[in-house]
Structure 1
Amino acid sequence: MISARAFAAELGVLRMALLALTGILALSATDPGVPLSLQGLALIRTLVLPAAAPLVFFVLLFDILMSSVRLADALPEARARWRRVLAAEVVFVLWLLLSWLPFFREVLTPVAER
């Protein structure tokens, strides 16, 4: 079993920052049906976070792709590291997807179907 400190070192600073941002976005997912606000801190929750979530989602998917390429090309002793990195990224991308899915389903459903 690997320690949390060693796992963080395996991930690296940039990947840890990406996963931290993903966690923040997943925890602060906007509820469906929240009215749009153009003033104050509610602007962040209704405009900034919904715009940032898909961007981070696709950056995380791209990092999964790049980690898969590194895994395919890695030496046998480095493969375990890349498998752990991939597992962590997949967990975070699923967490982000599941937390924002209700909001985007509501936003992207045409008004006539609601």
Structure 2
Amino acid sequence: MSIALVALLFAACSSNSPEGAVKSYLKSLQKGDYATVVKLMGIDDKDGEFSAMIQEKLKESVEKNGGISSFSVGKAEISEDGNSAVVPFEVNFGNGEKKEDTQKVKLVEGKWLLDIGK
């Protein structure tokens, strides 16, 4: 029974769950790892142009708020067909500001990715 519990906890924390994808996204933002942010969107960015654009937009926003000091991710609301979900999250910034929001994610070839509306 404990092996099943460990496997369940690992699956819940991996990026192969709606919550895990959003956690990976927020952790990547926190570390300034914009290449991983782009990968979590499912975008093939061999030349790095999209990563550079995302970095320019997101880095400024994160830095003006003093960086991300912590974040939490809530339970996903998964669609009836199981191919998309909405995940609530909260970000605490270094300047004391707090942001609550949701992120849409979608299941693509067995992997949960950020849904950026393309």
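Quick note: the coordinates plus some simple rules give every number you see, no bench work behind them. Here the structure is a predicted model, which is why all the values come from computation and not from measurement. Cβ atoms are built from the backbone, for glycine too; each structure is taken alone.
Quick check for you: by Cα Rg over 2.2 N^0.38 Å, which of 1, 2 is greatest? Could the numbers behind the result be given before it?
Numbers: 1: 1.29; 2: 1.11.
Going through 1, 2 one by one, Cα Rg over 2.2 N^0.38 Å peaks for structure 1.
Suppose you compute distance in nm of label points 7 Å out along Cα→Cβ at positions 41 and 89 for every structure in 1, 2: which one lands on 3.4? Walk me through the intermediate numbers first.
Numbers: 1: 3.4; 2: 1.4.
Working through the options, I get structure 1.
Comparing relative contact order in percent (Cα under 8 Å, 6 or more apart) across 1, 2, which is largest? Spell out each step's value before the answer.
Numbers: 1: 36; 2: 25.
Ranking 1, 2 on relative contact order in percent (Cα under 8 Å, 6 or more apart), first place is 1.
If helix-only ellipticity at 222 nm (-39500 (n - 2.57) for each DSSP H run of 4 or more, over all residues; to 500) comes out at -24500 when worked out from the coordinates, which of 1, 2 was used? Let's see the in-between values first.
On the way: 1: -24500; 2: -13000.
It must be structure 1, since only it matches.
Of the structures labelled 1, 2, one was used to calculate distance in nm of label points 7 Å out along Cα→Cβ at positions 73 and 105, giving 0.4. Name it. Working shown, then result.
Values: 1: 4.0; 2: 0.4.
Of the options listed, only 2 reproduces it.
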